[in-house]
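Please treat every number below as a calculation from the coordinates, not as lab data. Just so it is clear, the model here is predicted, and its values are computed rather than measured. Cβ atoms are built from the backbone, for glycine too; each structure is taken alone.
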Structure P
Amino acid sequence: MSDIPSNDQIQTALDNAYAYAKTVQGGKNASYIPALAQVPSDLLAIAVVTVNGDLLTAGSADTPFAIESISKAFNLAYVMDLIGMKQLRTKIGADPTGEPFNSVMAVELHGGKPLNPLVNAGAMATVSLVNGSDSDEIWANMIHNFNGFANAGLTVNQEVYKSESATNQHNRGIAWLLDSYGYFYNTPPMIVDLYTRMCSLNITT
């Protein structure tokens, strides 16, 4: 067991990685969601949890931010538990699109079927498979899943949610396109709203 680094060694590695990453100036904020464009671009954090459950951090680890597309993986895990991998593959698929994450062309090129649940088309279709009789019940199931993963009660970043809701016409179009092909499994406007809310959940590093 002597080759396992100590917490002090891990913290030193984190601090060194953080110091290096702070010098990197490339990239830019997402601008297609106005609220995200306003987030300070110098925010940066790293967090590590050891096998013993110790939490070590560097940087702005307690600063909340909208989870955005990371949410797709956690909702996918929930839906896979609900309907199983085979059914998910039938309804959504598990292949790369070869196109941008929000591509309409990818849907059209493959007979209206979303090719995987980690691009917008497939992620919205995955939300449409969450059980519930109405929006409130579906959201209750979704947020219960997210809270379980986070071991905390998560809240929606209202500024980001409102900003995304006002500018998500592209996603609304994709949802209706999927629906027209029979690959959307609930009411498009309701599901796009739930998807937008899911992406707007606040988390911390």
Structure Q
Amino acid sequence: MSDDHYFTAQPASADERRVIPVTLAGYDIDVETAPGIFSPGHVDAGTGVLLRYLPTPPAGDLLDLGCGWGPIALTAALANPQTRVTAVDVNERALDLLRRNTERIGSRHELGAITATTPDAVAVDARFDAIWSNPPIRIGKPALHDLLTAWIPRLKPGGEAHLVVQKNLGADSLATWITAQRDEVGPWGHLEKLGSSKGFRVLRLTRAG
């Protein structure tokens, strides 16, 4: 890894592309990655844990928050071609990789629509049936809280957010914080701890309404 943070908008490291094999939604596929993004060499452990706990993606709108090169977005689109994925990241290199991976995999498999974009390019009135995320814990607690406050209220009533958080990086304190949050609708919803594996905890929030 370079000294870039994966949440850097324009990584300074050399953009040296390579193709790696991964398995997503039961498909053995090749994806393009590069330095300067999150987990460029493999599907990271936290995302791997999250993917094992996720339900069938909805035939509707799904948000991948902090998409990287695309393991979550691509899993959703492969698992249900009727899913429309909005994949957001501040890292422009990661977004380019996901666009290229969408084109690469879409030429071989039926794939739901994936829009890879920066957060500020998402329409302010966009609402989602589901949010799937391995959120960027290392941006710090205040920034993480701001991030979730910006996106969790965009869940449609009854929609579900699935998050994976490393236990020793504050999964339980984050769960307590989420449970206490309210907006103009009322409490964000009902939070459950679905399970733990490899030092990670998977949380499911069902939106109130």
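Structures P, Q were compared on mean count of other Cβ atoms within 10 Å over residues 44-51, and the highest value belongs to Q. Looking across P, Q, the calculation of distance in nm of label points 7 Å out along Cα→Cβ at positions 100 and 116 that yields 0.8 traces back to Q.
Tell me which of P, Q gives 64 when you compute percent of Cα pairs over 15 Å apart, for residues 124-187 alone. Source structure for this number: P.
Which of P, Q yields 1.3 for distance in nm of label points 7 Å out along Cα→Cβ at positions 76 and 156, as computed?
Label of the source structure: Q.
Structures compared: P, Q; top value of distance in nm of label points 7 Å out along Cα→Cβ at positions 20 and 172, i.e. the largest, recorded for P.
One of P, Q was used to compute relative contact order in percent (Cα under 8 Å, 6 or more apart), and the answer was 26. Which one was it? Going through each structure in turn, the value belongs to P. To which of P, Q does the computed value 46, 38, 34 (Cα extents along the principal axes in Å) belong? Value 46, 38, 34 for Cα extents along the principal axes in Å corresponds to Q out of P, Q.
Work out the source of -14500 here, i.e. which of P, Q gives that when helix-only ellipticity at 222 nm (-39500 (n - 2.57) for each DSSP H run of 4 or more, over all residues; to 500) is computed. It would help to have the intermediate numbers written out before the result.
Details: P: -14500; Q: -8000.
Considering all the candidates, the number was obtained from P.
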